[in-house]
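Each reported figure results from applying straightforward, stated rules to the coordinates on display, with no laboratory input. What you are looking at is a predicted structure, and each value in this text was computed from that prediction instead of being measured. Cβ atoms are built from the backbone, for glycine too; each structure is taken alone.
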Structure I
Amino acid sequence: MSRILVVDDEASITDFLRLGLEHDGYEVDTCASGLEAINRALRDPPDLMILDVMLPHLDGLEVCRRLRTTVRTSTVPILMLTAKDEVADRVEGLESGADDYLIKPFAYRELRARVRALLRRQEREPKEASVLTQHGVVLDLDSRDASRDGKPLQLTSREFDLLAFLVANAGRVLSRELIIERVWGHAFDGQSNVIDVHIHALRRKLGLPNLIQAVRGSGFVFRR
């Protein structure tokens with residue numbers, strides 16, 4: 001049974017999510033502050049975290065950043081909840097390390113689909129090749145460890161999946177639509193620059209800006 005930590009200071013939201021998620025067979029913990037969320041996650045990392053942006057004292061963005069800098073919680077999938085619908089706010093959430101976001105108010109059916117997609121990626125069986133290597137980048141699909149030239153890479157769960165998909169298809173131009181389908185696993189706003197945000201983060205972490213190239217009008221390619 002997957003365990004989900006719901007972090008929101010609105011009791012109506014946590015009660016609503018607990019009711020739905022427990023009905024779907026998940027074990028659910030809740031808390032109402034950013035500091036408590038960090039302490040709980042570090043003590044016993046959940047299988048997935050649903051994290052509100054607007055929290056007292058320490059907001060969800062900072063919670064996400066801190067969890068991503070700790071090996072114990074660096075790959076916990078984080079679904080961020082936000083009441084802000086501006087692109088800049090969504091981009092900020094993704095850059096802080098969130099794997100997905102959902103804008104309030106939302107339908108529980110959509111949240112359920114996103115939760116399932118995130119957990120499927122965590123629990124999927126290893127591919128035939130359990131280790132992918134290209135240009136000094138090594139991705140272990142079993143342990144989900146990533147490194148470049150022997151140095152560990154601190155990637156979010158979504159960044160790992162995206163990089164693995166690019167490396168597995170090195171030399172092949174991958175369309176935005178295909179990337180969304182294979183990496184995000186659900187319908188997504190085609191006008192969003194979510195892929196660009198994650199590509200930018202990967203280039204920065206890899207330290208090789210030309211390794212992942214944009215092909216105008218086509219998509220992206222990991223240089224062979």
Structure II
Amino acid sequence: MRLAGFISLVVLSLAVAGYAIAVYGFLPVGALVHPDMRATFVASPVGIYAHVFGAAVALALGPFQFSSTLRERRPVLHRRLGRLYLVVGVLVGGLSGLFMAFHALGGFPSRLGFACLAVAWLYSGSRAYLAVRVHDFMTHRRWMVRNFALTFAAVTLRLYLPTSVALGATLEVAYPIIAWLCWLPNLIAAELLFNRTTHSSIGRTSSGLRPPSAAHIKG
């Protein structure tokens with residue numbers, strides 16, 4: 001990743017993670033959301049707090065897992081942060097997100113969009129974990145890029161919401177569209193990244209790590 005892009009990724013991810021922790025850690029649940037959404041959050045506080053906390057952990061840790069410096073110089077720290085990202089961030093955040101998806105504002109289109117996001121987040125995280133367990137690092141990185149593209153939906157969601165309001169769209173109209181728009185383009189961008197160049201760092205194995213065998217490359 002180019003430095004400017006990486007810095008932007010880190011800043012946006014940490015900003016949204018910090019915002020979520022500040023709002024849900026110090027204000028009443030649902031204090032800054034639409035009244036209809038607030039009623040759902042108040043009725044399911046465990047689900048919303050688990051989702052917010054898990055997603056915040058994933059956002060805070062995810063960008064740094066793509067640092068080649070961290071992988072090569074601090075491989076043990078890279079692995080420990082990766083486990084924390086997948087277990088606390090993706091597993092907790094994804095399961096609670098799937099639960100909350102069935103109560104999303106905007107009816108069936110919103111609920112289906114967020115449910116698909118949660119399932120894709122959990123699936124890509126499990127594929128990344130299974131790949132690294134067999135030392136297939138190239139496939140692991142590809143699935144991690146896909147997974148973090150889905151994690152980044154928390155950022156793009158918060159970019160699209162105020163944009164839709166500024167354009168005059170009501171939340172009831174915009175939210176079902178944003179439920180899909182916040183993650184599908186991210187995933188498409190991740191796939192295009194794989195095909196853009198054959199010498200990307202995503203496709204290289206770090207020094208000191210055993211390269212994957214041809215039988216392992218399935219990503």
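Using the calculated result -11500 for helix-only ellipticity at 222 nm (-39500 (n - 2.57) for each DSSP H run of 4 or more, over all residues; to 500), pick out the matching structure from I, II. Can you show the working numbers first?
Values: I: -11500; II: -23000.
Clearly, the read-out refers to I.
Given 2.8 as the derived value for distance in nm of label points 7 Å out along Cα→Cβ at positions 12 and 36, which of the supplied structures I, II does it correspond to? Walk me through the intermediate numbers first.
Details: I: 1.9; II: 2.8.
That value comes from structure II.
From which structure (I, II) was relative contact order in percent (Cα under 8 Å, 6 or more apart) calculated, if the value obtained is 20? Spell out each step's value before the answer.
On the way: I: 14; II: 20.
Going label by label, the one that fits is II.
Taking 1.0 as the value of distance in nm of label points 7 Å out along Cα→Cβ at positions 100 and 116 derived from one of the structures shown (I, II), identify that structure. The partial results should precede the final answer.
On the way: I: 1.0; II: 2.0.
This figure was derived from I.
Quick one: distance in nm of label points 7 Å out along Cα→Cβ at positions 4 and 60 came out at 1.3 when computed from one of I, II, so which one is it? Don't skip to the end; give the middle numbers.
Numbers: I: 1.3; II: 3.0.
Answer by label: I.
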